[in-house]
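Below you'll find the structures, each written out as structure tokens.
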Structure 1
């Protein structure tokens with residue numbers, strides 16, 4: 001019998017076609033698994049889009065939780081080439097008239113000249129002391145905030161260039177440079193900081209035994225109280241001086257031309273002596289504010305649109321409740337009021353239409369801010385009011401619950417210790433002058449500072465969480481363990497893993513089924529081929545018998 005090498009060759013049956021048809025039917029469950037996995041991947045992708053849109057909304061809400069974004073200030077100067085300014089959110093709006101009579105300058109002195117920067121000067125040590133010089137009394141007062149620095153000048157450092165490098169490496173509050181004035185090289189020392197308190201004196205301990213003469217290392221000495229050539233050997237190029245100016249006719253003197261501590265929240269940049277008053281205007285930057293609010297509106301409407309789209313009849317997530325639950329939760333937060341103040345979004349011009357689309361009425365916003373400058377802070381951020389002015393709200397966290405809390409201080413802050421006391425009868429945690437609510441309590445995370453020396457019953461603090469803070473906290477919870485977005489995507493990923501396992505089982509079964517079909521049809525093919533050969537043989541024999549008759 002001839003061997004059969006391929007199914008169907010012996011019998012003539014289309015066995016491969018039969019097996020393909022049978023296996024196609026067997027693979028129907030696998031097709032369903034593939035289709036379900038594709039559907040799950042699509043859902044996971046859409047939830048990723050929703051999660052990203054929520055992240056954008058949270059970022060916008062966080063901006064509104066920051067007071068500097070709710071109270072952006074702009075400054076204008078009548079002559080910014082002379083005086084310019086910048087303002088933080090804590091600055092007071094208004095006008096400031098600035099007149100500058102003197103700019104702050106750094107002290108600078110120049111030592112006597114030598115032939116070149118490689119000329120040997122001498123060895124010994126230099127002591128640089130920062131402080132202020134009073135020419136009226138011929139006294140030098142050390143700057144208590146700066147420690148005198150002694151710089152050793154040894155062999156290999158005794159040239160003018162070596163001394164310059166040693167001074168600069170010492171970081172003693174002055175900068176050394178070498179200037180060729182046409183007659184020779186001179187060491188020039190300049191204070192790193194401007195202001196009268198940042199002047200300096202340079203005392204020398206000269207290896208030649210004489211510390212104040214003009215020979216050797218002592219030629220560099222500069223003590224403003226000494227006599228010229230006897231300890232005051234360097235030449236004064238510029239005395240250290242403060243910036244002297246007036247703010248609304250109030251005299252002010254500062255060590256720097258960049259003044260950050262004259263008016264709270266306002267930085268003044270003094271550039272030149274004035275010939276006429278320079279007017280600085282500090283006002284609300286309503287353009288920046290509206291840009292921030294427009295960004296929030298756009299981010300809200302984007303995620304709302306995403307969630308609405310997935311609630312439509314033929315949407316991928318149409319049969320899931322998560323999109324509608326998320327939309328409702330988000331909308332409900334923004335339709336709340338801040339109870340302590342009885343205000344909400346509609347009071348500042350943020351309104352929902354009948355379809356839930358958010359928009360900003362900028363005319364109403366302007367009117368609301370004009371009538372109540374702190375209204376945006378009250379609507380959006382965490383705020384607190386106290387019944388005792390010695391208690392100042394510092395902050396809170398996501399675990400702090402809204403409410404009114406009684407305060408009692410048992411250990412007053414004295415400027416160096418740690419305050420101690422209770423919030424609603426529960427001991428808080430003190431760090432310096434700040435007391436924080438205890439973990440696990442309604443006041444957890446609530447922080448306030450206590451004025452130095454204040455103790456006993458300090459009244460109450462009433463904490464309110466702004467709508468932007470509430471929204472940001474809620475969005476954050478969606479991605480926390482057990483949150484709606486995490487739970488749903490985790491569920492989909494778990495289902496996908498089960499489908500992967502199911503697919504592996506089906507593929508294993510299909511492999512076994514195909515082997516069985518091939519074995520069965522190979523046996524059938526062999527049997528049919530044998531029967532066909534037998535039939536041909538019998539036909540031949542019958543034909544032969546018929547011929548013999």
Structure 2
């Protein structure tokens with residue numbers, strides 16, 4: 001019911017003088033700060049020489065843990081928890097062309113907006129805190145997610161240096177490759193057309209070339225020409241693989257090669273992504289501008305993009321550290337399967353090991369085709385793959401895929417037991433949990449709708465594994481970051497991508513950093529199965545990966 005608003009003048013020097021008065025409060029480690037999306041506030045305060053310290057209560061992060069799949073913005077939370085509709089920012093400043101600078105708005109209106117913002121956040125904390133306790137989420141919130149926002153704020157502040165010259169060369173190469181692929185597509189099609197138009201593409205592939213007898217159509221009656229359709233046709237029809245190639249070149253060029261230089265900060269010449277903790281329901285981080293999580297890794301041209309991520313100066317190298325097969329190791333640990341666990345403990349190639357068991361051949365007689373099939377099964381099982389899904393991925397008959405899955409479950413019975421138990425438990429409580437108690441609600445697990453129930457069951461198997469992998473790397477990030485700060489290292493942690501951490505490593509510290517990062521990542525959360533870390537260093541991210 002009571003709040004205060006301190007107006008800050010536009011002049012940077014005057015603004016700093018006022019902010020300076022609050023420094024003692026913000027930097028007091030004994031005071032808890034309550035806020036909504038505090039990582040943003042940390043960044044703003046840092047620009048004024050204030051480093052937020054101490055415990056925090058972040059209402060956005062708290063709600064994310066309570067209900068990961070709904071909206072976490074303050075206005076929605078206020079309506080749901082307080083039955084109150086706050087003044088929205090667009091109401092205050094207007095929208096589009098009519099949007100005004102907040103400094104031009106009547107001070108009384110700004111005061112009301114800002115004070116309400118603070119008061120609502122405080123009231124939300126009072127509502128969310130009991131729920132956090134009730135669902136046993138306190139440890140996850142206060143020891144993982146909130147400390148992680150400090151780590152991410154530092155990583156975002158540091159940013160990563162981009163080799164604009166390399167990107168410029170790459171852009172020209174992709175342009176030429178696109179034109180080459182386009183010419184080849186026109187030759188096979190026997191005419192020119194707009195490859196970017198799904199309508200024209202569908203007509204060429206299915207009316208003119210008749211690649212398949214009964215092509216799938218979209219709701220609008222057009223032929224479906226998505227990546228999944230083309231991938232299935234690619235092995236038999238050259239035009240489909242050429243179209244996929246063409247699309248890849250176009251996407252790489254527009255999404256990364258031409259876009260990254262525009263994101264470089266004029267202040268320090270680096271790219272500063274925005275890490276988001278509350279987007280993915282599994283617990284994984286996502287990032288924006290640029291989206292680092294989507295930088296392709298499967299194709300050679302996609303991997304080339306990583307060449308453009310370089311150290312900040314000649315005194316540094318890029319160090320990459322990533323968890324090797326983390327989800328399979330977690331699956332082995334959760335299921336308690338002796339055979340898988342043993343293979344990981346002995347450092348045996350897990351895919352060859354699976355192939356040996358499924359195809360009943362000695363380990364040294366496993367052929368590459370067998371290993372490839374076993375790899376698809378290993379990773380597919382984590383996502384609750386069906387015989388149909390596996391047959392699509394491997395381009396084999398559904399009956400052969402079914403036999404492979406059956407053989408897999410015969411050889412690894414505890415994996416099947418684990419999957420059945422997880423689904424059974426999920427049916428009873430309508431949620432699953434990760435190793436640190438992160439919840440994923442599965443509201444359709446008991447539905448009569450076969451498709452929706454199947455999706456929920458696959459999530460029940462995968463969410464605890466993928467979520468525990470996310471828990472693990474988050475704990476590792478906090479431990480590495482705290483150690484680096486304590487040792488006052490010149491090296492910086494600069495990126496997190498799925499199961500990988502990337503560092504700007506000072507050459508004088510790289511050996512120490514490599515040893516300690518390996519140690520912290522392996523020991524973040526102790527499991528029955530040991531974690532393996534792939535470590536690499538180089539003059540760019542690709543070299544280090």
Structure 3
């Protein structure tokens with residue numbers, strides 16, 4: 001068996017190429033035939049001849065390969081079957097056909113893997129499993145057919161970078177406009193233009209140094225208009241070629257951050273744990289209004305008097321009038337809050353304690369709890385950089401913290417190595433607000449594994465500035481022991497800070513907000529496990 005199903009895929013047209021290095025032939029758009037094959041481990045018929053004809057009769061071929069299980073309800077991961085060699089014979093025969101071509105054959109394998117729908121059997125799989133299967137397929141094919149060009153084919157949906165298999169086996173990236181899977185996922189705001197959608201898709205690929213094919217389902221764009229949009233995008237990106245789109249992004253990183261001392265802190269407004277000897281860091285949340293009124297100055301100096309280091313999370317939204325600014329990012333860039341930023345730096349600079357300065361956290365979550373969430377990543381990044389570079393010479397006691405929640409698509413908002421000293425993520429055991437059974441909470445280790453993987457493009461130490469678990473003391477102790485073991489085994493974690501309070505009731509509506517508070521006894525057990 002070679003091909004279970006062959007079909008002309010010209011309904012997915014190549015309508016544009018984004019290639020700043022001009023490594024792809026310029027006439028490819030009008031000279032490529034798109035076809036696809038579906039492989040199953042049990043075939044009813046073969047269309048090898050049809051595929052061979054397409055490869056031999058066309059100068060350039062874009063071949064989409066899909067691997068499906070034998071039967072619709074087969075309870076086996078198709079990615080596992082790839083890794084077990086179930087399609088090795090197909091790969092070998094495909095290589096033989098590719099080697100007969102006098103042109104170029106581009107092979108894209110199991111596309112749109114990152115979209116959270118179940119349209120294909122390789123969706124809703126772990127990124128690491130997809131990556132391993134992709135590299136198994138691509139590596140095998142490249143070895144047998146060295147001239148093949150392998151295409152990694154996400155949709156361009158948020159979180160696609162989690163499935164990036166690395167540069168070794170990828171020659172080209174493709175993204176698609178008008179995807180049925182993407183429309184089913186319903187992520188994009190309805191008022192977002194097609195131009196902005198394409199710009200954001202390309203933005204998500206800024207850590208991959210590869211040319212990008214822009215494919216389109218019938219009716220979703222044409223070559224001339226797409227070329228015009230791509231030219232505009234290239235001009236806009238050139239404005240930030242030394243920051244957001246720096247060539248430094250393309251470096252393959254090896255995490256060499258290894259702690260020598262672990263910091264333990266708390267956010268504890270009720271002061272139940274602040275004076276315990278295990279604590280050496282305190283977390284303060286503040287906003288423009290607290291700085292204007294002088295409230296932050298008082299709270300900050302109380303921490304300094306206790307000789308604790310400080311995590312300062314600046315929530316840039318409400319001023320003294322307690323009215324949120326819906327355009328806070330752009331207004332920050334416009335200088336509206338320069339006076340408050342200047343006052344903040346004057347307070348936190350030149351103290352003996354270390355200040356971990358975190359600004360506009362959890363920006364990537366697609367909600368509107370905070371005014372800076374669900375905003376344009378480019379505007380967010382520029383505002384973050386403006387805030388962190390506000391003083392010409394960064395005070396020695398200040399460490400700059402970029403604080404995503406660690407959710408899918410986090411990398412889209414990374415502001416750059418030069419303005420980040422630490423990355424922070426939030427880890428809370430409750431995966432869904434409707435869950436009332438404490439035992440249904442997710443373990444610290446599972447959450448950390450998922451969220452830390454999303455940070456793999458950045459060689460920065462981590463500070464878990466928020467974590468918590470609700471439930472009985474017995475359950476909390478069990479959860480915290482798992483957390484301690486995970487922290488011990490991951491030396492890139494330089495600090496952890498427990499959120500010792502109930503969550504903001506306004507964020508939970510009619511549901512009672514979870515209380516993350518723990519006892520002194522639980523803190524001590526956690527500390528001893530860390531030691």
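Laboratory data are not the source of any read-out in this text; all were calculated from the coordinates shown. Note that the structure is predicted; figures quoted are calculated from it, not measured.
One of 1, 2, 3 was used to compute log10 I(q)/I(0) by the Debye sum over Cα atoms at q = 0.07, 0.08, 0.09, 0.10 Å⁻¹, and the result was -0.75, -0.86, -0.95, -1.03. Which label is that? Please list the in-between numbers first.
Numbers: 1: -0.75, -0.86, -0.95, -1.03; 2: -0.51, -0.67, -0.86, -1.06; 3: -0.46, -0.59, -0.73, -0.88.
It traces back to 1.
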If helix-only ellipticity at 222 nm (-39500 (n - 2.57) for each DSSP H run of 4 or more, over all residues; to 500) is calculated from each of 1, 2, 3, which structure is the one that comes out at -12000?
1
